[in-house]
Structure I
Amino acid sequence: MTSGYQRITMSDQDPTPFGRVLLAGEVSDAEPLVPEPLRSMPDTIVSLVTGGTGFYRHADHRIEPIVAPSLTVVLPGERHWYGTYPGERWSEWFAVVEGPAFDLLRRTGRLTRSGPRPLPPGVRPDELALLLRNPPPPAGAEQQIWALAAWLSAALAPPVDDETARWDRAARLLGDELSRRLEMREVAAELDLEYDRFRRVFRERFGRSPLAFRNDRRLEVAATLLRATNLTCREIARRIGFSDEFHLSRRFRGRYGVSPTAYRTGPRR
């Protein structure tokens, strides 16, 4: 059997006006090393289990199961314990965070309790992994914090009605796997809609055509990668489905008014 591993990917990030990551890391097919017994921390804990099972123990010793994919968030100062059963393994991304961006989740009612909860459909684990895998360059730290808070807000969102869920799914399909060619008729079929109705209702809901929505999403991801990673423009273009860095640069300048390089090194917008 191949042994798993644990690693710390970030620690003691420099403060930004919106918060910071104090600690982040990955557990891959391993038994997590969590101190016993119940503990509390002054900051918010985020744990996304992507494989395996375990449990969460509250301060009153209530037990809740953790079954992947599962998000566990622990409020500051809350006594708790979570992990696998003895000898078992799981895969997990975790972070300890602090600051106004995360305090806002509590003030707006997004985050009201500690403990595990299922990961809602459409909230992608790989987006959190991208944010926690490597420390951002200094110029990207603020954007990383907001992206992390936005991902967490979406993961904590309340359930929605079936029709809203259908169009949320449409937006996710158009925003996923940006590197591959996607036919709009494929999306309509996936949603069990006639193509003309799909295009009409999508424009009514989102204010732009499905193709324009997907292209805008490409540029939004490009902007995040420029600020939060050290990827080259060529690598970013490949990841989001542009033919080359020149195509990316032309589209990016049309959307943001500056070249990708100027955006990466320029002041916050």
Structure II
Amino acid sequence: MQKLSPIIQPIELINLNSNDFVLIDASAGSKTRYIEDHLAGALYIDLNTDLANINDFAIGGRHPLPTFEQFADGLKRFGIDKNTHVIIYDDKNSSNAAARFWWMLRAIGHEKVQVLNGGFNAAINAGFPTSSKVEEPKTVENYKITNWNLPLAYINEVEIASKTKNQTIVDVRDANRFAGLTEPIDLIAGHIPNAINIPFTENLDKDGKFLTPTILKEKYTKVLADTKSENIIVHCGSGVTACHMLLAMDYAGLEIPKLYVGSWSEWSRNNKDMILAEK
């Protein structure tokens, strides 16, 4: 069986039978917008309450992963079982919580999951209908989850890598945040020592859609100099947009590297070494 592409084009979504998939709106913080207008048939998933177990930002960052029990309960509430074809979008060109939910599903071994290229606006422009109806999920059996099967990195491993350079640390935040020139969310502006900056927005074209797999493969093969995936740690502010790079690499046919979920939000709250902007 041919592997399902992690990216689905708007026209492909339009041509699918709506009974054959579960459509998820993962627009972060946009429940009000969802109630007003969303892609027809979509269920709303919340980054903060469904895709994270928020507690102490210093332990796991702003969006730590939920427990297996929490995630399994959430999947059941959304009518998702191990056989469900899940299609996810958000209103940020599918670069925000959509990529995070994709990673979480892939990390529990769920292969039938795709992210909508270009997100909400691209679907509307392609002619996909919208609705203000709050959808009801299907009734399904419990989803058994026992492990995150995709590689994770934790703060101690990242600290070792920041000092020894035994692994490549990639920060996908925008260049100004990486340089410490601005920090709109966390307490301190800067970056992890020896990290390199590959802004996740560079995965997209001028229309907010993913570059082709060929272009993405050439880009990452060159910038990472053929570094093995197990020696790459990817992070962002809180383990959300980092998933956009992981999605892009999977779309390019490359191995998915390690995700540091705690990211800068955890690192910057633990008295670790930091590279700050020069004054």
Structure III
Amino acid sequence: MSDPEITVHPPDARLLEGRTAVVSGATSGIGQGIALEIAAHGAGVAFGYRSDPDTAHRMADALVALGRRAVAVRMDVGSEDEVREAFARARAELGAVDLVVANAGREAEVRLVDMTLDDWTDVIDTNLTGTFLCCREGARQMVEQGRGGTIIGVTSVHDRMPWTGFSHYAASKGGQRLFLESIAKELAPSGIRVVAVAPGAIATPINREMLDDPELRGAVEAQIPMARVGGVAEVARAAAWLASDQASYVTGATLVVDGGMTLYPPDAG
């Protein structure tokens, strides 16, 4: 897929001017969309990547060329050392972090009777442990600087909907939801808001097989009251709003961006 267009919103439309963000899994799909949208709103962004440094560096370089603050940081979210190093580099290059988007995630279809321990830990380590590590490192900087901040977890409609063949993924997303709600209570006295955005079926590279198959796509869209797959930009705009002062009294909440899928799934799994 070609690189997305890099733009910056006009000054009077920017919701996040002066903020500094770390976004994990920022080189494709929803993570990339959120990273570019919050950068367009004026935030300095550390683009976290695990396996695609070229895309991360191209996006950061394009923003720097527009006079914005950006850097690419290597970050396998399942590695405590890499997460620590990425947040330290973000602080050194861009300033103290006051916005974290814990987005990096992994899914793989494996039925329970065929699932190995490696299958399980591969998903849990990325989705749940990775969220913990990113939130912890971000919170440490925010508490130290004493100016508050925002943590956004990218969960899924499967934080509440069972999914046949993806029990490890659903477990990780359900765990994310309660983890984020718990730390929202813990961090609120420090002026740190913790929220989540839960996407439904979104047009991303990971869903390419479904998107390209009319029968598969039709089956998915039949479960969505709005009768269509969502766009990355629709999730990114929701995340930017949650990060902004316009959502200043919102914490411990999940904004579901799913076209109504969770309202009446005819078959939740």
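No value in this document is a laboratory result; all are computed from the given coordinates. For clarity, every value in this text was computed on a predicted model and none was experimentally measured. Cβ atoms are built from the backbone, for glycine too; each structure is taken alone.
Overview of values
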| quantity | calculated |
| --- | --- |
| When Cα Rg over 2.2 N^0.38 Å, for residues 107-226 alone is computed for each of I, II, III, the largest belongs to | II |
| Given 25.1 for mean count of other Cβ atoms within 10 Å over residues 35-42, calculated: source structure among I, II, III | III |
| Which entry (I, II, III) yields the derived value 19.2 for mean count of other Cβ atoms within 10 Å over residues 147-154 | I |
